[in-house]
Structure 1
Amino acid sequence: MNKLSHADLLQLKRWNTPTIYNGWEQITKQDPAADAFNLEETHDFMPQMGPMIGYAVTVVIEPSNKSHRQNKPQAWEEYRRYVASVPGPKIVCVQDLDKPGTIGSFWGEVNSNTHRALGCVGTIVDGAIRDVDEMANAGFKALARRLCVGHAHVQPVDWGCSVDVFGRMVSPGDLIHADKHGFLVIAPEDQDSILEAARFMDANECETVIPAAREASGLTTDELLQQLTEAGGRFRENTRQRFASEGEW
C-alpha cells in the first residue's frame, strides 16, 4: 500500500471526522459500531485548529517512574530518530502507563515545537498536556484526557509499537483523522479508498436528505414526511449502487 498523497490528505482534512467515518463504514470490513474510533471520552484542546490528519507514530510513557531515566539514558535521542525516520505528516499517539492517574505531561511548548520540526502535526495522548496556548502557536494540535502543570519524570519508555489510547489500539502507520468529536483509526487496507468514499457520502447527503429537510417551507406535514421518505430512498439507492449497501438512512 502506498501512502496517500499530500493533496489527498489535505482534502480529507477539509471534512470533520464524522464525515470521514461515514465514508469509512462503507468500505471497511470492520464493525462500524465497535471498531476504529475511540471508545473512551477524549478532549480536543485546540478545536479552533479544525481537524488533523496524519500517520501514526507511537510512544509509551510513565511519568511517575523516574527509573526510566536511568535505564534508558539515550531514549530521547533514539525516539526522535525513530520519529524523524517516518514520512509525514505524523500524529504522535501516546500511551500513558500511569492511567488513570495523570502525573505529568509529555507535551509542552518545547516538545511540541520539536515534534513540529520532525514533521508531526499533533498528538493523541491518553494522559495530560500543558502549555496549551504555546502548543497551538506551534501549529501542534492535541487530543488528551486533561491538562496538568508539570512534566514529572516523563521520557519515552517504548516507541514504534502498538499502543492503547482511549480504548483503541493504534499501530504505527495507521492513518488517523481527529477533531473535537474524537478520532478515527484507518487501517492500511482501507486507506486507498477512504477519500473517494467520504467524498461520495458527503455529496449523497447534500443531494438527497439534507435539501429535503431544508426545503420544508410551505409543505403540509404529510407532504414533508413524503418528501423525507423519498429523499431517504434516493440516499439508500445511491449508496447501494456505489457500495452494495444502504447506508445509515
Structure 2
Amino acid sequence: MNNRKSMNSFWLDMPEDVEVRQGCEPIDWAKLEPKTILDGKFVVREATEADLEGAAEAYVTGFPALKGCDFEMLFKPEGFQSFVGKGEAFNKGNNFLIVVEEVATKKIAAALIITMWKMLYRGELLVIAVNKDYQAAHLGTEITTVADKLFEDSGVEMCFGWCAAMHIASQTILKNLGYTPRAVVPGLYRLWAGEGEQYRRTVEVFFQKFYGGAEEMCTADINLLPEVEALLVPWRK
C-alpha cells in the first residue's frame, strides 16, 4: 500500500503546532513619517520623484559594483521607474524608495529600495547605497531601521535580506534589528569586478525576521535530509 501523502495533503493538512490566522486581504504601505537623525543633520523619509537624481548619484558613487547587472538602471534617475513607478504610481506598488537627506545641503546621502509582497505579507530589503561622501556617518543603520519599522507598521509577517559575506557592518545592522542568519549562499549575485568587463560572483548571507509572532504559524514538524538538518537554524521560540 502506498502511504505517501498527496501534494494537496502536504499543503492542506494542518500540523497541530501551527497557528492559523484569519484574513486574505492584501496589506499596503503604512504612512512613513520623516525621522530626523544624527543631531538634526539628516532626515530619513519617503522619496519623491524630485529625489531621483540624488538617489542615482548615491548608487553610482556608493555601489559601483552594480555595473553590468540588473540594478545598474539605478545609476540613472529614469531607471527607478522600473522599480518604484512614476507619477501617481510612484512608491505605490510593491517597491518603495526611502532616502536620507542632508538637511543643510538638501543632498541625498543614501537610498534604499524595499519590497513588499502585499498578498503574501512578506518583505525584502532589496538594494541600498550610501553616497561615497557620507559613508562614515552610519546612515546604513539609520535607513534600515526606518525600513524595518515600516515593514512592521504595514503588517508584514516575515522579512528577509541578503548581506555580503565579507561585509560585517551590514550583517551587524540586521542582527541588531532582530534578524536571524539562516544560510551562507555562494554565487548568488554577479557583480562588476572593478576593471573592464570583468565580473565575479558573490557570497551572501541570508537573514530573516518574523513580526508579530508569525514564527508560530510555521510548523516545527518537518522532515529533512541529514545533510539539510545539519544546516537548520530553529525559528520556534
Structure 3
Amino acid sequence: MNNMEFLLDTIHIDDIKKYNAMIPLAGVTSNPSIVHKEGQVDFFNHLRQIREIIGADKTLHVQVVGQTTEAMLADAHTVLENVDHDVYIKVPTNEPGLAAMKQLKQEGVHITATAIYTQIQGYLAIAAGADYLAPYFNRMVNADINAGLVIAQLAKQIEREHAKTKILAASFHTVQQVNQAFENGAQAATMGVDILKTALGNPAISAAVTGFTSDWEDIYGQGTTITDFTK
C-alpha cells in the first residue's frame, strides 16, 4: 500500500522551507496563477532554488503555458533544460495536451495530467501513461460535479489496469475536501499554505496544548519543562 503524499501548492520560498522542515513533504506544485501571486520572479532560478530546498527525492511539478501541442512541447523541453530533467511536466488534459503527453512519455518525461474534471479525461490520461492525474476538486464542486465520485472511479480504473498512475488531487477550498479526496482513493494531494494553516491551527489544538502546559506547571512550577529534570 502506498503512503499518502502531501504536496505544497506554492512557489513561495519561505513557506516551502518552513513546511519542508515541518511535514513529510512529497513535493511542490506550481502553475501560472501561483507564479502570478508571487510576482515577476526570475522563473528558472526560482524553480532551481525550490529544487535545492526539497532535494532530488521529492517531486517538482511545473505547468506548461502553450495552448497548442507544439507550444506545450516547447515549454516542456525549455523547463527540463533550464531546471532539471526530473521535473514533472504539468499538461492540460485536452486534445493538444493528450498529444503532447504521448510525445513526452515516448521521451521518458514525467507527466502530471492537469485540469481534470471528468472521468473520461482521467481515463485518457491513464492510457497516455501520465504519472499523476490532477483532478480539480473544488472547481468540480463549483461546477456541480461529484468530485469524490470522479476520484473514486479513476482510482478503480487505475486498479483495474494495474497502472502506475497516481491521483494527485488539487484545487481545494477546505480541509474536508482534502480528506474526501484521500477517502475516495487519491494517493496524493497538493494544497495551499492556507489549507495547512487551517488544518493545524484549529483552536481546539491550541487549547489542548495550553492545557497540558498549565497542568504541568501547576505541579512543577511555572516555566518548567521535562528538560528541567535533567539539570
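Every read-out reported here was derived from the displayed coordinates using simple, explicitly stated rules and does not represent laboratory data. From a predicted model like this one, the values you see are computed outputs, not experimental measurements. Cβ atoms are built from the backbone, for glycine too; each structure is taken alone.
Tell me which structure, out of 1, 2, 3, gives -12000 once helix-only ellipticity at 222 nm (-39500 (n - 2.57) for each DSSP H run of 4 or more, over all residues; to 500) is calculated.
Details: 1: -12000; 2: -6000; 3: -15500.
Derived from 1, not from the others.
Which one of 1, 2, 3 has distance in nm of label points 7 Å out along Cα→Cβ at positions 40 and 72, as calculated from the coordinates, equal to 2.9? Clearly, the read-out refers to 3.
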